[in-house]
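So, here come the structures, one by one.
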Structure I
Amino acid sequence: MQLQADESLLLMVDFQAKLLPVIEEGQSALATATWLAGVAQALGVPIWLTEQYPEGLGHTDSALMETLEHRKVWSKHHFAATAESDFIDALAQSGRQQIVLCGTEAHICVLQTALGLLKAGYRVFWLTDATASRRGEEARLARTRACTHGAEAVSADMVAYEWLERCDSETFKRLHRTFLKPRASQAVRFF
């Protein structure tokens, strides 16, 4: 049940420059996805990005791309990345069975990709704090539908700590300084 770094792949769907300005909470979703991508990169978790019709919607946000040293970018015209034969073949070759999924728009490309992944037998982890649509209600409906069909709703913190597994390793200490502690200090406290 627990996410494992050596079984996971982070799939970031359509965080595209021309699309993000019309997405409700789009910058927040992008910031969370970028943070988790940093953790993934530090742990050797593959990071894949998709771009829906990039000739019209532009490419992935440049700030996100600048933070990622190792990534694979897939151009697509189907809403579901899994409908692209080279994508699903490459995913099978990766050997990764746990797909941490986020992006925009939740109710279109993210949802259709999630359903395709589930149908193909992958475990899908819907990253709630990094998945958004033009209207928040659409994103909530998409998450509910994906989870009804077998996806699991998770937060970026849940994923990061499951990937790390323990607090007494050098890896944890390094990532705590770089990613976890700065994120915790930004949290709003209500006490």
Structure II
Amino acid sequence: MKKKIFKWFNHLLTGVLIVLLLCVASLVVTNKLSGGEPSVFGYQLKTVLSGSMEPGIKTGSIIAVKTGGDMTRFKEGDVITFMEEDEKLITHRITEVLKNKNQVMYRTKGDNNNTEDINPVLAQNVVAEYRGFTIPYLGYFADFADSKKGTVLLMIVPGIIIFLYSIFTLWRTISKIDLSSKTKDTVEETKIN
């Protein structure tokens, strides 16, 4: 019974470590290949760093935003992600669409803010549209994983653990083969005598 439990635990631990290593590795590779913004099935993942859109989008959440398309198509009530003058991304709700002959602008406001944003957003500064998908608090993990300490802890340490576990498993297998060989030799000697 103990052997079954130990074997089951070993398989579970190996599976969890491999899945963790693959997930973190794919997140890091996707992050680096896309120029810093991971994307899954055509959606970019963004970390929410402020509480301006609470309670709908909590601080530290990861949201999925859809990029591309006509950035003049949005209407009042849509939630957009846009670039501010200081290269900072913001996700807020459109409160008003301003149109003149050649230009579309949006007045925006965070759901948790008391007032609208000071400057209207030019349509060409809109990066993406938020479609309602959010994972609360996962952004804290993503920020940590993107740091040097996070990379070491989430990629290198599990890699070392898997490597050491492989050596341990190999050593156990060799020991079993060696023991089996010795037992077989002892049985053959007994038969001869």
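If you line up I, II by distance in nm of label points 7 Å out along Cα→Cβ at positions 9 and 177, the top spot, with the largest value, goes to I. Among the shown structures I, II, from which was the value 20 of relative contact order in percent (Cα under 8 Å, 6 or more apart) calculated? The structure behind it is II.
Which structure, out of I, II, was helix-only ellipticity at 222 nm (-39500 (n - 2.57) for each DSSP H run of 4 or more, over all residues; to 500) calculated from, if the result is -12000? The read-out was computed on structure I.
From I, II, which structure was distance in nm of label points 7 Å out along Cα→Cβ at positions 73 and 169 = 4.8 calculated on? Answer by label: II. To test your reading of the models, identify which of I, II gives 2.6 for distance in nm of label points 7 Å out along Cα→Cβ at positions 25 and 89 when calculated. Checking each candidate, the match is II.
Have a look at I, II and say which one yields 1.31 for Rg/Rh (Cα atoms, Kirkwood Rh), as calculated. That value comes from structure II. Of structures I, II, which gives 20, 18, 13 when semi-axes √(5λ) of the Cα gyration tensor in Å, for residues 49-152 alone is computed from the coordinates? Matching structure: I.
Here Cα extents along the principal axes in Å, for residues 17-104 alone was derived from just one of the structures I, II, and that gives 35, 30, 20; the source is I.
Each reported figure results from applying straightforward, stated rules to the coordinates on display, with no laboratory input. Since the model is a prediction, treat every value here as computed from it, not as a measurement. Cβ atoms are built from the backbone, for glycine too; each structure is taken alone.
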